[in-house]
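S.K.: What follows are several structures.
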Structure I
Amino acid sequence: MAKDIALRIPNRSVLLGWSMGGSLAILIALMFPQKVQGLILIGSAPHFGSCWSEKNIRAFLLRLRKEGKSFLREFRKRAYQGEFEDEIDLQVAYKMLEDYINLDLTYLLPYVKQKTVIIHGVWDNIVPLKAGITLYNLIKKSKFITFQGGHFPKGYEHLILEVLKGF
């Protein structure tokens, strides 16, 4: 997926990635550095699988398998504080989440050379604040900004616009 996106974006793009999208943005920056001028990472983690206990991760995936779309809707509502209008194939969602849980970028983060701004909600109940702090500590010369909210910066769109102006 990172390669497909990188082939479609112009050189020196600024990538904004929310949650799992932050990991994707980091992969693109590492694999195609000429394509990425900067990164804005919102509610992202270097390794989502280490944010929660193995027991909680297994329970999460089990609920997704058993309860399907109703559980996915509940999870997405917690993440976004609103309704999503799209439909997701459950098998694809399960595989994406499984891959995200197993993806560990921790040891690659010191190699990110692009200007990076990390934005994280202090009450994020999906990706804990400590994961954002870890990103900040591992990406040299990054900037860390918190907002008084959860996983998605709803109501803080002005903050993102200000960050974009800095690129």
Structure II
Amino acid sequence: MAGLDPALQDHGWAHKAPAHDDLELRVSPSGGAGVFARRAFARGEFVVELTGIVLPEAQVGPQYYAVKVGDDAWLCSTGETVDDFLNHSCAPNLGFAAGVARLHALREIAAGEELAWDYSTAMAFTAWSMECRCGASACRGRVTPFDELAPGAREQLLPWALEYIRRRYGGPHQSA
């Protein structure tokens, strides 16, 4: 299967295959699966779109990988596409440049580099947090909703956040 690390067969991810020729699923140094660049990406270049169905919060269940994309809108998928395996990083190389669920390179990305975005740039759901294992030198230790970030971190991440968060905090508004 093109784009799939054979080591993933031992982890139960062997049936997952990238839908994008420029990305590959491999074991991540932070544990579990991760998505890696098969080629270099220039700063600002589109890399991958988050895919799935949009559901209101009341319909989101544990069977879904879910990303909050609006005040009462969640982008849900079942873990069948490569974008479901993009990991979090406190020093991300991907961000929502246009405020929609399309990730762009925040800097030059080398072939072979793991692709990651800051989950806080999509989450404004106060009941949620998770331990961070990104290993970045500036790791925050916990991934929290955007609302719970320190003011300096919010200011730094706002240009890369989804539109509903940008509206809430007076950030740049764009559409794509």
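Just so it is clear, none of the values below were taken in a lab; they were calculated from the coordinates. What you see is a predicted model; the values in this text were computed from it and never measured. Cβ atoms are built from the backbone, for glycine too; each structure is taken alone.
S.K.: One of I, II was used to compute relative contact order in percent (Cα under 8 Å, 6 or more apart), and the result was 25. Which label is that?
M.R.: I
S.K.: To test your reading of the models, identify which of I, II gives 2.1 for distance in nm of label points 7 Å out along Cα→Cβ at positions 99 and 155 when calculated. Working shown, then result.
M.R.: Values: I: 3.5; II: 2.1.
Attributed to the structure labelled II.
S.K.: When mean count of other Cβ atoms within 10 Å over residues 91-98 is calculated, the result is 13.4; to which of the structures I, II does this value belong?
M.R.: Details: I: 13.4; II: 20.5.
Computed on structure I.
S.K.: For which of I, II does percent of Cα pairs over 18 Å apart, for residues 59-138 alone, calculated from the coordinates, equal 45?
M.R.: Values: I: 55; II: 45.
Working through the options, I get structure II.
S.K.: Given that distance in nm of label points 7 Å out along Cα→Cβ at positions 51 and 147, derived from a single structure, equals 3.2, which label among I, II identifies that structure? Before the final figure, lay out the partial values.
M.R.: Numbers: I: 1.6; II: 3.2.
It was calculated from structure II.
S.K.: Tell me which structure, out of I, II, gives -14000 once helix-only ellipticity at 222 nm (-39500 (n - 2.57) for each DSSP H run of 4 or more, over all residues; to 500) is calculated. The partial results should precede the final answer.
M.R.: Working: I: -14000; II: -2000.
Checking each candidate, the match is I.
S.K.: Suppose you compute FRET efficiency 1/(1 + (r/R0)^6) of positions 75 and 115 (r between Cβ atoms, R0 = 30 Å, to 0.05) for every structure in I, II: which one lands on 0.95?
M.R.: Values: I: 0.40; II: 0.95.
Corresponding structure: II.
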